[in-house]
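Chemist: Structures incoming, each one as structure tokens.
Derivation of every value follows stated rules applied to the coordinates shown; laboratory data play no part. Computed from a prediction, not measured in an experiment: that's the story for all the values here. Cβ atoms are built from the backbone, for glycine too; each structure is taken alone.
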Structure I
Amino acid sequence: MTNPKAWLLLIPAVLVEVTASLALKGALEHPALYVVVVIGYLSGFVLLAAILRTGMALWVAYGIWGASGVVLTAVGSLLIFGEPITTLMAVGIIVIIAGVLCVELGAQAAHKKPATV
């Protein structure tokens, strides 16, 4: 089972990465937002490293971090910048969410199996 601390760190890691990505778009018109971009991405990687130190597998942590970031960035982009989400894009977002769930459930199942030599 994954350390609960990893999950507590994963939430802000995703949120700062999404904030940095959205700020990157905003910085095109408001260059002061580049400060948010740099701080957000640096914070995201520091938090990702802390998550890995808890023992969470890299592919699980990075997969959830990246996929969640894609989904939340798409939604944030819709809300903040009015960028459209088409039906096909919405299906893609659902597939990403399903994929993340499969990865996590698979990781939990792998930890439950006894090790074989």
Structure II
Amino acid sequence: MRAVITIVLLIVSNIFMTFAWYGHLKLQDARITSNWPLYGVILLSWGIALFEYCFQVPANRIGFRENGGPFSLMQLKIIQEVITLVVFTVFSTLMFKGESLQWNHLAAFVCLIGAVYFVFMK
């Protein structure tokens, strides 16, 4: 159950992270923040990123093997990276219509699946 909780928390964390890192570009495109100074956009992103950390830190604590979780530190990192790319891919293709999934993106995902396989291999 700790594995499922960890993965769900990492997914939620990465949704906030993606909005913090790239959501301001969509807000600028929609002319909501286009006249904001850079420090205003940074503060907005930091505010969103606070919620990312509210999910990321518990996910790592719950999932880490030395805290009773099922994952090693390396496994947590690889899982987090794969989740980050999946969330980003969904976000970018839905929010930015000019972005599309190409064959080389899919090839990179296959390599990441291989990374997950190898990091869990005994």
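Chemist: Where does the value 52, 35, 20 come from, among I, II, when Cα extents along the principal axes in Å is the thing being computed?
Modeler: II
Chemist: For FRET efficiency 1/(1 + (r/R0)^6) of positions 10 and 82 (r between Cβ atoms, R0 = 30 Å, to 0.05), find whichever of I, II sits highest and give me its label.
Modeler: When FRET efficiency 1/(1 + (r/R0)^6) of positions 10 and 82 (r between Cβ atoms, R0 = 30 Å, to 0.05) is computed for each of I, II, structure II gives the biggest number.
Chemist: Determine which structure produced the value -28500 for helix-only ellipticity at 222 nm (-39500 (n - 2.57) for each DSSP H run of 4 or more, over all residues; to 500), calculated from the coordinates; the candidates are I, II.
Modeler: On the way: I: -28500; II: -25000.
Source structure: I.
Chemist: Ranked by FRET efficiency 1/(1 + (r/R0)^6) of positions 18 and 106 (r between Cβ atoms, R0 = 25 Å, to 0.05), which of I, II sits at the highest value? Walk me through the numbers on the way to the answer.
Modeler: Working: I: 0.50; II: 0.80.
If we compare FRET efficiency 1/(1 + (r/R0)^6) of positions 18 and 106 (r between Cβ atoms, R0 = 25 Å, to 0.05) over I, II, the biggest value is for II.
Chemist: Computing distance in nm of label points 7 Å out along Cα→Cβ at positions 26 and 42 for each of I, II, which one ends up highest?
Modeler: By distance in nm of label points 7 Å out along Cα→Cβ at positions 26 and 42, the leading structure of I, II is II.
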